[in-house]
Every structure is written in C-alpha cells, then in structure tokens.
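Computed from the coordinates by the stated procedures, all read-outs in this text should not be read as laboratory data. These figures come from a predicted structure and were not determined experimentally. Cβ atoms are built from the backbone, for glycine too; each structure is taken alone.
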Structure 1
Amino acid sequence: MRRDWDRRARENALFYVATGQDQWSEAEFYHSGEQTFRGDILTDLDNICQGKNPREMKVLEIGCGAGRVTRALGGYFGEVYAVDISREMVRQARRSLAGYPNVHVVRNNGRDLSALGGGWWSRLGIGRKSQLDFAFSCIVFQHISSREIIESYVREVHRRLRPGGLFKFQVQGNPRVESVPEDTWVGVSFSEREARRMAARCGFEMRYHSGAGTQYYWLWFFKQSDAR
C-alpha cells in the first residue's frame, strides 16, 4: 500500500487524493478541501464540538494525503494531528501546511496509529488526561481491502478519543464492489449491519449513518462512556 501510494503521489498527488479533476491547480485543490470542510464539518458542529470551543479541541485526521482537508481543519481547530501512509504525501502535506504550526503531519504504517506512539503523543500533550476530542477520515477507508485493518484503526481511535467524542468517517458502502487483498484502490464494502457490529465491538455507538449502498458511506461513531 505504501509503495502504491508513494507512486501515485509522485505521479499526480492531487488527482489521486481527489479524482474530480485530472489536473488541479493548488488553489483549486485546497478550495475543494474547504468545500468538504464546510459540507461535512461546519454543518455538523453540534455532534463534533458538543459545546466545546473549537480552538481548544484536539483533532485527528486519518489519511490526510497532500493536506486537502487538513489545511481547513488547521484553520479552525486548536490542534490537528494528521497521518498518512505515503512518505511523498506527507512531504507534500507538510510543505502545504508550513504556515500552520498547530498542525502535525506524521507518516504511519497503514495498519494502526502506532506511529503516534507514547513518546510522540506525550510531547504533544496527549496522554490519559488530554485525549482527542474528534477524529475524522474522508475518502480513505474506501481504498482499504481488509476489514481487519479498518477495524484496527477504529479501535486505535477509540483508545485516544475522549468519552462521548465522535469519530466521523467514510467506508465503502457499495455491495456490488469487489475488492481483493492486494488491491490498494478498491476497498471492502460495509453494510449497515456490519458497520453497527464493528462499532459495538470497538466500544462505539453508531448513532447516525448516511449514504448506505454508495461509495461514500458516512458513519458517526460516538465513544461510549466507561459507565455504559
């Protein structure tokens, strides 16, 4: 997966992040990220912020690519931590986010969040008493053909998210899509039942969903409190 995404990033990173256009200008590309931010974040602040000041929130983005949405997140939230499997995508994201000192971009292993290990989190003030407030992933898990890997990410988010916090993300929801293990472009599909079961196994409540049966199947996973 890392090899394929490094190749895609060198070939045409902006296209492979957002396939709506073959050739993007940087201005158009990051404007499209602002549109995603307005459509999927700003319209959902009650669920995301839950009364908290956005400038005091710590946010995680999984699969940041070249930073298309990350830049908008960094302009709104207090601290943003973004991961991607591709070294080249991370390089381009860091370059585009050089003016955002509150955004931290890290290359991960494509299976979990171990790249953000104890020492790394501690340096940034994320420990047991300072947890993430919100996690987000957009057009990422649709490219992962392993349910186990997707669920691994969900469990990792659960470990770092504060009780009651939201993990809002997309999966492939088209049941007609067929994925194979070595494919790094077409991911495994989820039905509503499968998504709910994954939420329960990982300690989340799947409170909402949207786009079932489509490539852009949104899931709202809220971390259950210890008492629940």
Structure 2
Amino acid sequence: MNEKDVLQLMKERRSSRGRFDEKRSVDPAVLKNILEAATWAPTAHNMQNFEIVVVDDRSILQELSELESTVSSVFVQENYRQLSFSEDELKKKKTGILASQFPSVWLTPEAQQGKLKDSSSGLGGMVSKASALLLILYDPNRRAPASEGDFLGVMSLGFMIENMWLMAAAQGVSFHIISAFGNEPLSGKVKERLGIPSSLDIVLGCRIGYSAADDRRLRVRRDTEDFVSFNRYED
C-alpha cells in the first residue's frame, strides 16, 4: 500500500448511520483484525489505557437495544452550530452536517430556542441489527503523567478508535460510533448487565456490521490552506 492508497482509505472512511443487515455477520478473522488494530494505536507513555467489551450475542444485543437513551435539549441546541440547511451551504462552510440528518422533532422552532424538553428513546435497530457492538472502556483514575484532566489519555483513546475504524473500512465493514453509551443513566445500566466494574467508564460504543442500504451522503472537509500556517500563525 502506497501513500495514495492510505490517503484514499482515509477519504473513504465514513460514519455508517443507516440500517445494518442483521443477517450478515462480521467474520471472526475480520473482527480480530479490527481489534488488533487497537493494539497498535499510539497511546500516551504507551499506557494502552483502554479495555474493549465485544458484544456479539444476538440476545444481549436485543436487550441493550431496549434500553433508553436520554437526549438533552442542550445537546440538540448546541448541534445547531454544526448544521447546514442545504448542500450549497454545507459546501461553503466545509464543516458540519446537513440538517436532514436530524430527526424532524429536533428542527422545530422550540428546539432552536432551547425549549425542547429532554427526551428518552430506545436504541432500537441501531444496536439489535449490528453484527457486534464494541464498548470502549477507560479507567479515569489512571491518567497520563503531567496531563491535567488526562487530556493525553483521552486523546489516546481517539487514536485507538481511529485505528479500528480504518481497519474496518479497509475490510469493507461499516462502523458507527454511538456516544450515548457514555452517558448516564444508560451507562450504568449497561455496566450492570455486562458486569463492567463501576471504576471503569464507558467512553462510547462502536457498532459494526454491513449497511443494509447505501447511506452515503455529502461529506465536506476544509482545504489544507484553511487551517495550516507556516512559521507564523495566520487567521
């Protein structure tokens, strides 16, 4: 693989938010490659500050899918900063996502004004139809040396997840991060069901599988000239 192949893989990596094909499983050898990619991620001081719980038992996935996740009005309102309401607007901004990716209830005037009440809903097919769910765990009491708030440790988790994501993409496996697993009370319920110690935090969940339909949508990125300065910062 040359540098062009590596860059192309990065460009093709995407978040698969659509339905997954529950009848199609990820081969154990393919899953092993994804997990081994996590091993080789750079982490602060080589702490390797993560654990991963793989849930691939269909009955447990169904149980987890029935748990409720809370969506706060703050989460919805702050997301408006990232939204574009047309493809032309998104292309011009070069950051964020299309508003059409939001549920319609999040696009009401009440939601925009921060008057939408916190709501709960089941995780549903997003979890039950996945081939597997990877829960990323982290010990907040083991921070990287001289890293207030464990900024370096948290950054290391990002490296590890990106490694897995790229390996999944290289093998044609769909990958989607579900951040709700890191939030209470959902996190506590999942810990209890799976026997995860209270001392460990669930950072997030990653569902893997194969998309049941083409869920590709417009993706934008800034040009390097938009964020790179040489020798002196330029706004």
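Suppose mean count of other Cβ atoms within 10 Å over residues 104-111 works out to 18.1; of 1, 2, which structure was it derived from? Attributed to the structure labelled 1. Structures 1, 2 were shown, and distance in nm of label points 7 Å out along Cα→Cβ at positions 32 and 208 at 1.3 was computed from 2. When Cα Rg over 2.2 N^0.38 Å is calculated for each of structures 1, 2, structure 2 gives the greatest result. Can you say which of 1, 2 returns 1.6 when distance in nm of label points 7 Å out along Cα→Cβ at positions 48 and 64 is computed? This figure was derived from 1. Ranked by relative contact order in percent (Cα under 8 Å, 6 or more apart), structures 1, 2 are topped by 2, which has the highest value.
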